[in-house]
Structure P
């Protein structure tokens with residue numbers, strides 16, 4: 001028995017490791033979990049540098065922290081763009097599949113309408129024949 005594979009399964013199976021990684025990174029960075037963790041890290045970073053009695057590795061205005069954010073943004077932007085491009089491809093694939101399904105459904109409906117019309121015509125022909133026989137009697 002042949003296994004039916006839908007467009008989403010086919011698209012997922014065709015993804016490379018890099019594409020899967022980019023999607024998972026973009027999903028992670030677009031979550032509340034990421035925002036909360038990053039906020040905690042920034043708060044701890046700033047607190048440790050403000051109250052650090054012995055060693056301040058990044059004093060105010062936190063230039064190293066800004067550098068880290070810039071580096072993160074430089075990598076995050078293209079990764080998120082890759083994920084968005086793939087989402088566009090998925091949307092196009094789904095739209096194409098929906099269109100094909102609609103065309104097939106339209107053909108089936110038209111065939112059913114023709115069959116129903118033929119049944120109605122056959123019924124009417126039989127009724128007319130019966131009426132003609134009744135008139136002859």
Structure Q
């Protein structure tokens with residue numbers, strides 16, 4: 001886990017320890033994203049935060065909670081499993097995420113409505129701006 005420095009490490013009954021990496025630099029965050037197969041990133045507001053989107057596009061299966069009008073985020077990536085924030089739904093989604101193959105996750109990451117770079121993201125705005133300045 002990452003982000004909150006004060007959160008303690010968590011030891012699971014299996015003996016596995018979930019280590020708190022604390023606050024990460026952008027380079028450290030990129031390293032973690034590229035090594036992540038399954039992520040749990042819950043929504044705390046009626047809009048998705050960047051980590052579920054970024055992790056899904058990096059090829060991770062991401063389990064997140066639905067919130068308000070955000071009940072399904074598959075339009076961004078089929079790697080995002082958005083489910084009700086109750087224990088049974090979360091467990092089911094984590095199991096489904098773990099069962100996704102590398103090939104499936106990579107294929108899903110390639111199919112998105114999100115632009116891959118800033119040039120693509122701003123292309124329409126820049127074209128419209130140029131058209132308006134010539135008018």
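All of the numbers you see were taken from the coordinates with simple rules; none came from a lab. No experiment lies behind these values; they were computed from the predicted model shown. Cβ atoms are built from the backbone, for glycine too; each structure is taken alone.
Suppose you compute mean count of other Cβ atoms within 10 Å over residues 31-38 for every structure in P, Q: which one lands on 14.1? Write out the running numbers ahead of the final one.
Details: P: 10.8; Q: 14.1.
It must be structure Q, since only it matches.
Determine which structure produced the value 11.2 for mean count of other Cβ atoms within 10 Å over residues 23-30, calculated from the coordinates; the candidates are P, Q. Walk me through the numbers before you get to the answer.
Working: P: 14.8; Q: 11.2.
Going label by label, the one that fits is Q.
Given a value of -30000 for helix-only ellipticity at 222 nm (-39500 (n - 2.57) for each DSSP H run of 4 or more, over all residues; to 500), calculated from one of P, Q, which structure does it belong to? Intermediate values should be presented prior to the final figure.
Values: P: -30000; Q: -13000.
Comparing all candidates, it corresponds to P.
Just checking, which of P, Q has the largest value of mean projected area of the Cα convex hull in nm², for residues 55-118 alone? Intermediate results must be reported in sequence, preceding the final value.
Values: P: 6.8; Q: 4.5.
Comparing P, Q by mean projected area of the Cα convex hull in nm², for residues 55-118 alone, the maximum is at P.
Can you tell which of P, Q yields 188 when volume of the Cα convex hull per residue in Å³ is derived from it?
On the way: P: 188; Q: 148.
Considering all the candidates, the number was obtained from P.
The value 31 for relative contact order in percent (Cα under 8 Å, 6 or more apart) was derived from one model only; which of P, Q is it? Please list the in-between numbers first.
On the way: P: 31; Q: 17.
The value was obtained from structure P.
Matching task: 15.0 is the computed value of mean count of other Cβ atoms within 10 Å over residues 39-46. Pick the structure from P, Q.
Value 15.0 for mean count of other Cβ atoms within 10 Å over residues 39-46 corresponds to Q out of P, Q.
Using distance in nm of label points 7 Å out along Cα→Cβ at positions 15 and 103, single out the structure from P, Q with the greatest value. Spell out each step's value before the answer.
Working: P: 2.8; Q: 3.4.
Largest calculated value belongs to Q.
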